[in-house]
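Each reported figure results from applying straightforward, stated rules to the coordinates on display, with no laboratory input. Worth saying up front: this structure is predicted, and the values here are computed from it rather than measured. Cβ atoms are built from the backbone, for glycine too; each structure is taken alone.
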Structure 1
Amino acid sequence: MTDSATESTELSAMSLGEILQSLPHRYPFLMIDKIVGINGDESAVGIKNITYNEPIFQGHFPENPIFPGVLIIEGMAQTAGAIVIKFEAGTGKKNIVLMLGIDKAKFRKPAVPGDVLEFHISKIQRRRNVGRYQARAMVGDTLIAEAEISAMIVEANS
């Protein structure tokens, strides 16, 4: 990880294919469908379309399906990890991002099938290979959850 500021203010996006190249997560544990509004490693918005076909709804809860809070946190973390990996892509190293901690997590409203979750990620601080991010999960203008996520970038095993 570098401490330098982003040279360009042009926002970019990541398709599902690019996310799959950046993250080791796969179905059913990939919690983001695309990422938009990427501003270097400073901020981005991950998108998760929640459908009733999610395997988790077989047990959480079939008669009243609610997307689990822990998976919302995971979506936040995956969004942060994907933008860090995208930002680091020019180094020539194959890196992965490991979550170190979750602080100040609060769940405000349930997310349900039909919702489009937006994971708004903003970098708070980054030193060497450790970063701290403010994360908010939104459905439209409604705050669903928020947390601070700490993560570390490490070289992937060959």
Structure 2
Amino acid sequence: MANKKSCGFDDLPVSILKDNIDLLTVPLSIFYNKCFEKAVFPDQFKLAKVIPIFKKGSNTDPKNYRPISLLPTLSKVFEKIIKHRLMIHLNMNNIINLRQFGYQKGVGCSDAINTLINDIMNKINNKLKVAGLFIGLSSAFDTIDYDLLITKLE
């Protein structure tokens, strides 16, 4: 984790954890493993300090700000551990689709573009029809129907 100065409501900088790693490794490991065993994500980890970040336009219009949630440092560490364990499981069991390019280590946008170009060229070489539809959403997160999203997630 980067030594960013911004902290959640806990005001615990990452540098404190890094500077005291020898003292904290064992107790934090015990704590995080207990959380896994009991399938618990502590309530204190769910609290965030929300800060408005200006996008563009008039700085007096609240719509021109987006919220940034600063999470507790120990919560961010736990999330990284969860992600690491989840990725091990997904990779060991070949669950991730080969065409999943986002949020994959060592894979990026250029890989997605190369795959798309290869697919198009293969179709053309086999005299098949090819169609493409590309949609760009401006302010994509502002267009989400949150009630529908919550319904789908439930």
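Tabulated data for the structure shown
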| quantity | calculated |
| --- | --- |
| Origin of the derived value 17 (relative contact order in percent (Cα under 8 Å, 6 or more apart); candidates 1, 2) | 2 |
| FRET efficiency 1/(1 + (r/R0)^6) of positions 83 and 131 (r between Cβ atoms, R0 = 30 Å, to 0.05) - highest-scoring structure of 1, 2 | 1 |
| Distance in nm of label points 7 Å out along Cα→Cβ at positions 19 and 139 from the coordinates reads 4.3; which among 1, 2 | 2 |
| With helix-only ellipticity at 222 nm (-39500 (n - 2.57) for each DSSP H run of 4 or more, over all residues; to 500) derived as -5500, matching label from 1, 2 | 1 |
| With Cα Rg over 2.2 N^0.38 Å derived as 1.01, matching label from 1, 2 | 1 |
| With FRET efficiency 1/(1 + (r/R0)^6) of positions 75 and 99 (r between Cβ atoms, R0 = 35 Å, to 0.05) derived as 0.65, matching label from 1, 2 | 2 |
